[in-house]
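I've put the structures underneath this note.
Read-outs throughout are calculated quantities, based only on the coordinates presented, and are distinct from any laboratory measurement. Because the structure is a prediction, the values reported are computed rather than measured. Cβ atoms are built from the backbone, for glycine too; each structure is taken alone.
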Structure 1
Amino acid sequence: MSAAVRPASTALLLIDVQQSFRARPYWGDADVPAFLAATNRLLAGAQAAGIPVVQVFHTDGPEAADNAFSHASGLIRPLDGLAPFDAALRVEKHRHSALVGTGLSVWLHQQGIGRLIVAGIRTEQCCETTTRHASDEGWAVDFVTEATLTFDMATPSGQTLSAAQIRERTETVLAGRFATLCTVDEALQRARDAGGR
């Protein structure tokens with residue numbers, strides 16, 4: 001490892017913040033303004049601090065215009081309202097974890113990244129799965145719940161779990177085991193304290 005590479009350096013993983021979700025029947029706009037405000041603040045802070053941002057898009061299923069997660073749909077692009085930014089790396093994933101089949105883990109090791117900030121869509125799905133995977137692979141993870149988005153879900157028994165309940169459940173299972181729960185400001189400060197980039 002080069003002496004210029006600091007093992008404590010940090011990267012922001014921005015997971016699946018893409019237009020595809022607007023085509024899903026469960027999409028709702030209620031939490032989107034707060035999510036975008038937090039995410040854009042996180043992006044701006046990362047860029048100002050020189051923290052590399054990895055943009056992750058999800059693609060799967062048939063390459064057809066009616067599949068929102070295919071390129072043919074035209075929806076594999078940033079979610080409307082996401083501030084433009086220069087990604088240090090863009091990857092496409094086909095599984096829940098951004099570390100499966102994307103080459104991302106190799107790139108992170110090559111860059112000397114020891115800490116990850118996780119944000120994106122959906123809180124309990126690709127963000128949580130990537131967080132668990134990254135933790136098990138040895139990265140320290142800061143999970144920024146306010147910069148994640150999810151939607152109400154029906155339980156197997158037919159009850160409804162609100163998006164807020166799902167976020168709380170994700171925080172409960174990640175905290176102290178797989179990640180440190182952070183606000184936008186806390187995650188950025190922790191990255192600065194760890195040496196940033």
Structure 2
Amino acid sequence: MEKFEHLEYGKIYHIYNRGINKGDVFFETKNYVYFLNLYAKHVDPIADTYAWCLMKNHFHLLVKIKDESQISETKNPYQYFSNLFNAYAKGINKTYGRTSSLFQKKFKRKLVDNEAYLKNLILYIHNNPVNHGICENAMDYSWSSYLTCVSDKATNLKKAEVIDLFEDTENFKSLHKLSVEIPELEF
């Protein structure tokens with residue numbers, strides 16, 4: 001039986017998953033928008049987001065589960081993410097006349113327990129499209145939080161905290177141009 005990291009209040013996690021049989025989970029632009037809208041509904045109330053990237057067949061989220069006192073409804077944090085992924089899968093199945101699972105198994109989550117790992121994950125998540133050969137620079141990919149981090153627009157993303165980790169916006173941008181090694185993820 002597979003062992004999963006529990007989601008605990010006040011902790012930071014890298015959450016990720018991919019499509020069943022490595023298949024697509026996002027088929028067109030409106031799917032990405034739909035996922036982000038569901039994310040705002042289900043996850044924003046219980047977690048602060050530091051980075052995210054939605055790829056055609058998988059996704060990465062970097063979140064800090066809020067303290068229990070900051071959450072009005074105290075279900076297990078896992079349930080909020082489960083609600084997001086189930087709602088998304090049901091919507092996609094209905095839209096495209098699909099049946100069956102959309103995602104491979106339960107979503108994966110890894111505890112982020114130090115600042116160096118946190119910084120490297122932010123770089124890794126934003127550079128995921130680069131690492132998969134979709135674009136040459138993180139700034140060229142629309143479906144990640146990179147552009148939000150360097151924007152002046154208001155957002156729920158904890159971009160000030162993210163930029164502070166890298167000292168300033170220029171350092172954030174320059175470090176995203178370097179190669180980052182992250183151990184192979186288990187899907």
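What to note about this one:
- Which of 1, 2 yields 2.3 [distance in nm of label points 7 Å out along Cα→Cβ at positions 67 and 83, calculated]: 2
- Mean projected area of the Cα convex hull in nm², for residues 35-106 alone derived as 5.2 - corresponding label from 1, 2: 2
- Ranking 1, 2 by distance in nm of label points 7 Å out along Cα→Cβ at positions 59 and 155, the structure that comes out highest: 1
- Of the structures 1, 2, the one that 12.4 was derived from, the read-out being mean count of other Cβ atoms within 10 Å over residues 91-98: 2
- When helix-only ellipticity at 222 nm (-39500 (n - 2.57) for each DSSP H run of 4 or more, over all residues; to 500) is computed across structures 1, 2, the figure -8500 traces back to 1.
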